Structure I
């Protein structure tokens, strides 16, 4: 059922967002492909051309690589991680992070929303689905400290990303078996806790996405669902989403959709603010310094900053010592009031070292 954007009750959606009763799903078209619809496909096609002896093909319909040499998976996964770690922030994501959503459920491994939150100086928590391990979410998502959750793995762990058919089958085995899926997400998606579900930039043509939403009980009739209709969505697929999942499609209006919600919060003075978002606890800087110093040699530190703190990486020069680079990283965390993101990324990289030097806040 297509719906004109003027028929939507924006005030109701805004109220659900404020109460934490609106679930936002973000796909490639809102992050990686925003402003360049072919960017992701072009990247993977280049991977195939560069690794003809290792990769058989890239399947656009699935968004997955088919490997013919498993020994190449590690090296190619790193290239994919670096691509998804690129700064794809935009005017759209800048508005999305200022709208006080309690959570952002990412249908891509990219770190775009993380970067947008960091740029705006907002504290947040990050986690992702790991097909090998259960990663529980420590704190309930709030408008003050929202959750960014990557459903298909994350750049924080290249092995968690789903880039091949083998990865997808391993993911489905764990996911549909009810394993490794955190209780916090299950609670968020409970029909008793949610009124609205919004899909922005989502690739509805992927066959496995229907199975995932069905498993998450998102075909439950109580929800009010909205999605931006992508130009490449087949009509037969659209009928399934409309009739079974009862999604109201708004044709090609992702920017207008976000603008309407953003304008309500801006008018009411309710956009997310740094002052309301900052962590009040006092930082134990010596422990953070010990953690970063122990975790990284000079090369690993450079890679870490390139992936997660590109603003810091841009300040690096060849003659700088490791300690100088660490000081720049910690100074950046201080200036953005976002030690939380630094610690979350360190924990993802090496949980053992992270536990070793706790606590980090008084």
Structure II
């Protein structure tokens, strides 16, 4: 990691554009410029991250629940852009570039954080109950549990181990610097444990928040994913122990990627890590894919064309890849998603990053 604090004055001067504040800037003006530059880059990565959550979600909805061969059968090609979703197994109708409950939960948490300036569990619960969430089959049962009290909320969440927890935590990664890992873990617990009470789901959510925090900070990918593993390990103390820790699978996935020599990583990775609906499986796949492909567009398209829990996996993998490589997220995709869903993702990302501490 490189920070303003550990750069020497010669390095600082070398980084300044020609003509900036005269020909011989002082250390104070040099450091001021670099701090401004770092803040601008952090903001850019945070915005790309939150944009990729929605883009990956909307694109992945086209193939959620598919087998890879069914993508080709239904669309006539492997997908490279948005199409009208063909979802014969879904009870709901989904529109072109429409986001699902993955983005709804993410933005619900983001907006709560922006309003309260902290992760406020009860406020998040109130926002969940405000309006029925399209695509989330648990809303009615959760609403009933909340009315009956905290013990029923715990009963509701006790065995839930799917991707609903890790897919929603990008705002937590954005507002927390990576060195504040204990607070990241606490915030994940506050934001997720009312609906997901298993160790596997909460540990996976910690991994995602830790990865995003480090990627937004500008850490190199190796450090980002080691930080994700560390966060996952600490998150193993949360929730009900269902004996499915994701950290070892994350390490296995990264080892697989490091030795991989092929050209179809998303496909071949799915042979050893399932991009399915369980958090302890999907998060290692998503993080390993983002580790192996330095391009947010290709990282999103990988899970889309593998099916499974494609919307959650493309959203999670894409959010990390976009934070690492913000210039590789297609802005035409962002515009389509924002227009279809009446969103201003740049504004949300910018407001979150102001709270980063």
Thinking of I, II, which structure, once mean count of other Cβ atoms within 10 Å over residues 74-81 is computed, gives back 12.6?
II
Could you tell me which structure in I, II was used to calculate helix-only ellipticity at 222 nm (-39500 (n - 2.57) for each DSSP H run of 4 or more, over all residues; to 500) as -12500?
I
Assign the value 4.0, calculated as distance in nm of label points 7 Å out along Cα→Cβ at positions 66 and 338, to the correct structure from I, II.
I
The highest value of FRET efficiency 1/(1 + (r/R0)^6) of positions 170 and 330 (r between Cβ atoms, R0 = 41 Å, to 0.05) among the shown structures I, II is in II
Ranked by FRET efficiency 1/(1 + (r/R0)^6) of positions 90 and 202 (r between Cβ atoms, R0 = 25 Å, to 0.05), the structure on top of I, II with the greatest value is I
A value of 26 was derived for relative contact order in percent (Cα under 8 Å, 6 or more apart); which structure in I, II was it taken from?
II
Structure (I, II) behind the derived value 2.0 of distance in nm of label points 7 Å out along Cα→Cβ at positions 138 and 282
I
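All of the numbers you see were taken from the coordinates with simple rules; none came from a lab. Fair warning: this is a prediction, and the values are worked out from it, not measured in the lab. Cβ atoms are built from the backbone, for glycine too; each structure is taken alone.
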